[in-house]
Structure P
Amino acid sequence: MERETLKSRLGFILLSAGCAIGIGNVWKFPYIAGQGGGGAFVLFYLVFLVILGLPIMTMEFAVGRASRKSPVRAYQALEKPGQKWHIHGYLTLIGCYLLMMFYTTVAGWMLHYFYMTAIGQLSGLNAEQVAGKFTEMLASPGVMTFWMVFVVALGILVCAKGLQNGLERVTKVMMIALLAIMVVLAVNSLFMPGAKEGLEFYLVPDFARMQEVGVVNTLVSAMNQAFFTLSLGIGAMAIFGSYIGKEHSLLGESVRIVVLDTFVAITAGLIIFPACFTYGVDQTSGPSLIFITLPNIFANMALGRLWGTLFFLFMAFAALSTVLAVFENIICCGMELTGCSRRKSSLVNLVLIIALSMPCVLGYNLWAWDGFAVFGGAVLDFEDFLVSNLFLPLGSLVYLLFCVTKYGWGWDNYKKEVNTGKGLKMHDWMRGYLTYVLPVIVLFIFAFGIYDKFFA
C-alpha cells in the first residue's frame, strides 16, 4: 500500500505545532513564568527550547522521514540486523494510548465549559458558585463520559476520513482559528486597567523574585517546561515526519514549529496576567486556573460571556489538535501492525480508547482512591505521571541515542537526513554536545522528576 503524504508544507507545520500545543501551554506556563521572575524565566525557557527541545524534535522527524513508517515500525527500517531498538517502537504506542487515556477527558472538560459559557450557565455566579460548577462536573460520571465519548468519536471520525481530507484539512482550519482567537483575546486583555502591572509582572525580568523561588528551581522549571511542551519521546512527531517530502531541512521546519508553540505559550500569559491584575486575582496553575479563576474573571468582565466562550473555544481547539495528532499515530500504527484498513483501525480504536479512558472519568467519583494521593489525587494524575515522567524523557533519550551513537542509526545517517532539503543545517561541531551533553540533561530531567515527585 502506497504511503499517504500530506498535501502541503503548511499542513505539516500546523499539524506538528497542533500536537505540541496543548493545555500545558496555558495552565502551566504563565504561572511558572510569573513565579520564576517573569522575563528572566522566559529568557531561560527560550534558551532551553533551542538547546534541548529543538534537536530532539529533529531526531523524531528524521527517524519518521527516513523510514517512511509509523513509530512502531520505524526503527525496524533503520536499525542494523540483530539490534533491538524497535522495542521502543512498541513503547511509543503504549505511551500514546496512556496519553489519550486522560487527555480525551480533559478535552471533554474544555468542550463542556465552552458549552456552559456559551449558553450563559456561568453568568452572574459568585466565586463559590463558579468553583461549585467544577466540583459538580467532576462528581458527575455521566456528564464527563458524554464529553469524553464525543471527543473520541469526533477525533476518530476526522482521522478515518484520511490524512489529507480529514486530519490535515480539519487541523489547518482549527489551528488558524486557534491562533486568531488567541490574538483577539490578547488584544482585549491589553486594554484592561491592570494590563500595565500584569505585563510588567510577566515580561520584565525580576531576579529578586527569581531568587525567592530559588535560581536552581527556576532553571529546572524552565528546562522541564521547554522539554515537556513539545510532546517528544512517544513518536507523536515522528509520524508526521513520515508523511512529508525532502524539499526542506528538518532543523528549519522544527524551528518554525517551536516558534508557533512558543507564541501560544507567551500569548497565553498576555491573556491571563492583565486579567488577573485587573480583577485582583492570584494567578494559579493547573485546572483551578482554567475552570475556577478565569471563569470568575469572565463573570465580572464586560462582555464576559463572549470572552469566556472564545477562551474555552481556543482551549478546546488546543486540546483537540493534540488529540487528533496522537489518534493519527495510533491509527497508523494499528494499520502497519495488522495490515488492516484505515477505517477498520479507526473503528477498533474508537471502542478501545473509550474503554481505556473510563478509569480517568470514574477516578474523580465512583473509583476515587486515596492511593493516588502521591501522584496528585486521581487516576488522571497517575496516568499523567507515567507519560510525563517516564515515557517522554526516556523515549526522548532513546531517539537521541539512536540518532547520534554508532550503536544505533548513527550521526552520519542522522545528519544526512536532517540536512536534506533547503533550510537550516546541522553541523559536525554540534555532534559533541548532542552525543555527550544532551543525554546527561535528559537523564537529569528524568531523575529530577522522580525525585521531585517522591522525595522532595
Structure Q
Amino acid sequence: MKKQLIAITLAAVMAAGMTGCGSSNGSNSSDTANKDASLDYKSIDLETGDSNLKADLKVITHRTDLVDTTFEEYAQEFQKLYPNVTISFEGITNYADDMTTRLTSGDWGDICMIPTTVNKSEFGTYFEPICNYDDMKDSYEFLGDKMFDGKVYGIASMGNAMGIIYNKSVFEEAGISELPTTPDAFLDDLKQIKEKTDAIPLYTNYAAGWTLTAWDSYIGGTATGDADFMNNTIVHQANPFSKRSDETGPYAVYNTLYEAVSEGLTEDDPTTTDWEGCKSQINNGKIGCMVLGSWAIIQMQEAGDHADDIGYMPFPITVDGKQYASASADYAYGINVNSTADEKKASAAFIKWLTEKSGYAYDQGGIPIVKGETYPETLSAFTNVTLVMDNPTPTGEEDLYANINNGSELSLNSDPTHVARVIESAIDHSETMDEIADSWNEAWTSAQESNGVTPQ
C-alpha cells in the first residue's frame, strides 16, 4: 500500500500548486503555453544543432559515479552543437525515495530519471510529453515503458538484459564447462563451487536491500517467454506464483534463491553483505556469481585487475526447450512539465543526443535504445537466447498492474521485503517456498478482486 499512497500524495500536492517547480533559473509554473509546447522530438537535427537556443539545464541522476566524469564529458560534446546550452548535474544515492520527495517539492530542475513510484496516469502531472508513441516506435526500443494515452513521457537511457554476473575463473576452477540452463543445473553448479573453490557460490547482497529486487526482473519474459506476462497476463492470471512442473514461471525464480540459501550456497551471514565491496570480491574470484542486470557488468569489470574474468550468462530457466531473457528499460529521461519552452526544447535535444550519440548504453554494457544497433560484447552469451521486451499495457489498463502490485503489498520491482522474506525463511526454515507462494497468491487475488479483476 505504501507506493500507492505515495503516488496519491504526489498527485494531490502537485495538482494543488507547483510554484518554483522546474529549472534552476526560475521557470514560470503557470505558463500554459509552456505546457502545450510541442517538442517536435523526431525532427531534432543532431548533425547541425542549434547555436541560437539558450538554456541552463539541471539534470538529476541516480548515477552518482558518473556525475563528475562521464556526464561532464557528455555535456561538453553536446555543447559543440548547442553552445549556448549549459548543463549541470546532481547525483542522488537513494534515488527512488529521494526523487519522489523532490517531485513533491518541485525542486528537481529540468531532466530527471523518472522514478518508479509515479503511476502512468500521472505522468502528465510532472512530465512533458516528449513524442508520440507511433512516431518513434519503429526507431526506439522500450517506448511503451513510459507511455500513456499514446504519448511518451520518458525515453529509456538504455535497456538491461536480465541474467547473472559470474566469475569465469571460479566456474572453471569448479569444473563447470557449460553454463546451466535449468534451476537444478544451476544449484548443482553452485554446489561444485562450494566444494572445489574458496569462493562464495551465490552472493545475495541482502544487506543492500534494493539489490534483492533484481530477482523480480526474471519472473516475466525470462521465466515464461511471454512478452505479455508483466503488463497483462499476471494482472488477470489466477495464482501466478504457484509452482509449475516444468521449472518455469515466477515460482521457479524465487525457489532458486530459496534452495540456494537453504543449502548453504550463499554467504554465511547475509546481513553483513556489502554492495560496494562485492564488486572487487567477484572481480578477484571471492564470489562465484550474483543475480543482477547487465547494467552492473561494467562496474564489476572496473572493480579490480581481472576484468576478463567477469562474464554474464542467462538466468537458468528453459521454456519448451528455449531460453529467454527479459530485456527491460533502465531509468528513463523525463522533462519537467514546468520548465520554460526553451528549457524543454534544449532538454529534448540533450536526451536525443544522449540516446543516439553518446554511446552511454555501450559504455555501461546495456542494450542500445536505437533499434537495429548491435549489442555490446558483454552480452555475447545471449547469442542463442531470445530477448523478451514487455509489450505495452493494454489501453485502459495503464495503472492496473501498479494498483494490483501495490494493493497486494508485494511491490514487485520496488520493495525488497518479499525477496528478503524468501532468504530469511530459507535460513531459519520458518516457511517453505510453497507456503510463501500461497500467501503471495492470496494477497494478489485479493488485490485483483479489489480492482475489479476476476482471476482466470
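Readers should treat all values here as calculations from the given coordinates under stated rules, not as data from a laboratory. Worth saying up front: this structure is predicted, and the values here are computed from it rather than measured.
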Given a computed value of 33 for relative contact order in percent (Cα under 8 Å, 6 or more apart), which structure among P, Q does it belong to? P
Which structure, out of P, Q, was helix-only ellipticity at 222 nm (-39500 (n - 2.57) for each DSSP H run of 4 or more, over all residues; to 500) calculated from, if the result is -22000? P
